[in-house]
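Trainee: Next up: the structures, one after another.
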Structure I
Amino acid sequence: MSAARTALHLHDTLTRTDRPLAPIDGKTLRFYCCGPTVYGPAHIGNFRTFVAQDVFRRVMELSGTPTLHVRNITDVDDKTIRDSQKAGQSLIEFTSSWTRKFHADCAALNTLSPHIEPSAVAHIPQQVAMIETLIQRGHAYAVADGSVYFRVSSFADYGKLSHLEDRELRLGASSAASATDSDEYTKDSLTDFALWKARKPEDGPNFWSSPWGEGRPGWHLECSAMILQYLGADFDLHSGGVDLIFPHHENEIAQSCCSTHGHFAHHWMHVAHLMVDGGKMSKSIGNLYTLEDLGQRGYTPAEVRYALVSGHYRAPLNFTFHSLDSARQALQKIAKHEVSLRAKALASQPPAHEELVAHGTAGIFADAWSTLLGDLNVPGALGGVFSKIREADQTATDAATAKASWLGLWFMLDAIGLTLPESKEESTEVPPDILDLAARRWEAKANKDWAAADTLRKELEAKGWLIKDSKTEYTVVPKT
């Protein structure tokens, strides 16, 4: 195994410590990500989480650890039922169309597809079975209308993930209930949460049979049931946005541990909020941007991805159009050196993810890789790439050296999931007369004939070309 392959240390929400990650079974790291609720297009706040989870998976695989990635699709809840009926479509027709849109956006953002992607509707029998087990073990109870609730007082560890005290749990439960349900008075305790919701007239044809009557599962239950089916009672890691810590993930832990007596997730990864222009994203404000919205403004998915990973995943990220412009410039700078290295390496197409997994080393970018292994420090890793990329290009004096540096660069780009634009310098043919003017200007500059150099620069600009200088070279690019 390559020396570059050292363990990823990742912050664990439960213990509040950075811990090395290794598969429980010594073979495959099995992890679960809470997926989208498919009632509309996902926005960039959603995708910040999905992109961070994609970086996590890429880093694990590039460090030599196979993964089993499970991500659910929430295709039944209050919003999907409500909006499907407004659209005059069946629930499955409505959610399937938005699932396809989500998949298209994920592909555009260069995220790896999960190995398993179960849906809530397809796993209702498993959810009913889990409720039956919880009732039998005294952790859940049915009420008169046919709804079923989890008894929070039966699980002593409730609240440990979110680190909330009993009073805070009650206040949080009251807030959640008032926002989504009108069932506070049917439960034994305010903190208890719904496992099965009795059928209501507004549900229309969207209901299923159960031992307690017609209805549908509560939102929290689907993840527990699907995790048990595909990952078992004990698995390596669970991930989602910080907004899911309470009550969603807290409820998952309770119902899963009480129904299986397993440990559930051994590690928890949560991604911080995305802000827009320093404020909260809101549909009413008009800053709840989708990938399509940003595409209409001229930005590419690669630029959006770069902007979304440009801050550490555990810190709130402020998204601005300036950050997208900066992402464009950064990608173009990397692309320029990648084209040069590729030509020197006598290579053609960028290597695939599987090839880089087999390659297993960042080469000259080893320091950037080491930085990335420290709690997925993408900003630090990008800084490491930029600090070495010119050196990698300039020291690539033969094909073998160039090939090693080129593969090392792509190893890092693949870890972060970045794709590159076509290099402007390579894609634009510079006319011979412009090249001649540029060469004369560079010679004048070298001779410290500043007046001549300035005159030639202005002549180039008048003809629609710009000169970009460094200490040792210059490039000619078209004015934009």
Structure II
Amino acid sequence: MIDAYEDFLGAFPEYAATYAIDALRVREYRRLDDQHHAYLDYTGGSLHAASQVVEHAALLNQHVYGNPHSASPSSHRMTTLVEQARRAVLDWFNAPPDEYAAIFTANATGALKHVGESYPFSQGTQLLLTADNHNSVNGVREFARAKGAPVDYAPLTVPELRIDRAQLDGMLAAPSTGPGLFAFPAQSNFTGVRHPLDLIDLAHARGWDVLLDAAAFVPTSRLDLSAVKPDFVSVSFYKMFGYPTGVGCLLARSAALAALRRPWFAGGTVNFATVNGRACVLSRGEAGFEDGTLNYLAIPAVEIGLRHLDSVGLDTINTRVRTLTAWMLQRLVELQHSNGHHLVRIYGPTTTESRGGTITLNFYDPEGHLLDYRRVEEMAGAQGISLRTGCFCNPGAGETAEGITEADVRAALELDPNMNLARFLDLVTSRGGKSAGAIRVSFGVVSNFADAHRFIQFAEGLRDQTRLAIGKVTCDIEAGRIRDGS
């Protein structure tokens, strides 16, 4: 590996400026190297530093903390920490406190659900999404449909899977009797493509509100809400710094938040509620959306995580992730079987231009038949490599990449109304060698060259493979189908 590392440094000398991350890995993430573990699933979830857990535990053990929403000493102390964390989140995103509210949720999905269920959709107020969206964003369409709102998808270009600007421009200009909602990801969780944030101003100029899914973007890049001003932003803290899980956030412009209409109320969200009067007065601002009791003991860990990320430096993380991604893309593109056929297909861009540290791919045999990604994951796991496979809750990007049509989907659903991904893979593969899933590797805060090199060595081991078995299922590559086996 030494020669490969020297070649890598020669091609990407800027990596040397990130050496502090290597010391951090030894100090705070030594479990990775102690266990000889190559973690390549940062888009699924980042890893926490040991000191984050230690500092959080010490904080909890120093005082008596009670449920907020009261004036007791324990409640007041906890409320102070929650509000301190809220200010830290607004500061991190450079969000003017008189313009944005930070609403704590269980996760990014919970943040998106707030918008979906409360947005004033109607027959004249439409929802426009991009084909590249996480299912937690796609799910907003069900709220829109329930209120009779038109729903449409802006397509992607092939093969880079970027938003088709020409098509989107026309769709944003479509007449609407009321302000619509346009939703897109700052960074694709499928391809790593970074979609242009100037779409926010374009949509605003056409009268649309904007929902930005920033969950895959903010772990390695700065989102400055004083410069770009989406109406709603969803983030997930464990994807930024690993710990805590169970806490996400909706950042909402105050004016947009005031226009939402919640379909219910709960404990903690009302200033006044009466049974006999059948009435309630919803709390203003973020309090009207933080249902029930917050995960109040976990929320102080958010501020600890933000401090940790700040100590590493987003620019440093970004440089490291970019250089590792560029090197891996180059190597994957070069991989060939003995007969000269390519081993790997990459979904999306094969350079680091306007893309993050997420690489989605599939492996193919010497005759161009798909190798079952489930077996690939099993083999990688046996070598201590953590990656992710499936459709990554982003069916639109995958369907576009593989050319899976509405006819393909409808035919599959007609055959099996209780469809799941494994069965769908079976069916679409048999209809022409398409794939309903893929393999995803992603870099993050303490990734290093050894992690990338191990995956490339693993990939090289798949050269000239023609038959893979997974559990009791045999993948017959030549037939291009999956059949039961013993």
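FYI, it's all coordinate maths here, none of it is from the lab. Quick caveat: nothing in here was measured; it's all calculated off a predicted structure. Cβ atoms are built from the backbone, for glycine too; each structure is taken alone.
Trainee: From which structure (I, II) was mean count of other Cβ atoms within 10 Å over residues 51-58 calculated, if the value obtained is 14.9?
Mentor: On the way: I: 23.6; II: 14.9.
Derived from II, not from the others.
Trainee: Quick one: distance in nm of label points 7 Å out along Cα→Cβ at positions 67 and 99 came out at 2.2 when computed from one of I, II, so which one is it?
Mentor: Numbers: I: 2.2; II: 3.8.
Source structure: I.
Trainee: As an exercise: FRET efficiency 1/(1 + (r/R0)^6) of positions 75 and 163 (r between Cβ atoms, R0 = 41 Å, to 0.05), calculated from one structure in I, II, equals 0.80. Which structure is it?
Mentor: On the way: I: 0.80; II: 0.30.
Comparing all candidates, it corresponds to I.
Trainee: Can I ask one more? On mean count of other Cβ atoms within 10 Å over residues 27-34, which of the structures labelled I, II is highest?
Mentor: By mean count of other Cβ atoms within 10 Å over residues 27-34, the leading structure of I, II is I.
Trainee: Between structures I, II, where is Kirkwood radius over Cα pairs in Å, for residues 43-90 alone highest?
Mentor: On the way: I: 13.5; II: 12.4.
Answer by largest value of Kirkwood radius over Cα pairs in Å, for residues 43-90 alone: I.
Trainee: May I pose another question? For structures I, II, calculate mean count of other Cβ atoms within 10 Å over residues 331-338 and state which one comes out highest. Intermediate results must be reported in sequence, preceding the final value.
Mentor: Working: I: 20.1; II: 14.9.
Evaluating mean count of other Cβ atoms within 10 Å over residues 331-338 on every structure, the highest lands on I.
Trainee: Can you say which of I, II returns -11500 when helix-only ellipticity at 222 nm (-39500 (n - 2.57) for each DSSP H run of 4 or more, over all residues; to 500) is computed? Write down the numbers at each step before the final one.
Mentor: Values: I: -14000; II: -11500.
Clearly, the read-out refers to II.
Trainee: Still on this model: Of the structures labelled I, II, which one yields 5.1 when distance in nm of label points 7 Å out along Cα→Cβ at positions 83 and 395 is computed from its coordinates?
Mentor: I
Trainee: Can you spot which of I, II the value 3.7 was calculated from, given it is distance in nm of label points 7 Å out along Cα→Cβ at positions 259 and 323? Provide the component values of the computation, followed by the final result.
Mentor: Details: I: 3.7; II: 4.5.
Going through each structure in turn, the value belongs to I.
Trainee: If semi-axes √(5λ) of the Cα gyration tensor in Å computes to 51, 25, 18, which of I, II did it come from? The partial results should precede the final answer.
Mentor: Working: I: 51, 25, 18; II: 39, 30, 21.
Working through the options, I get structure I.
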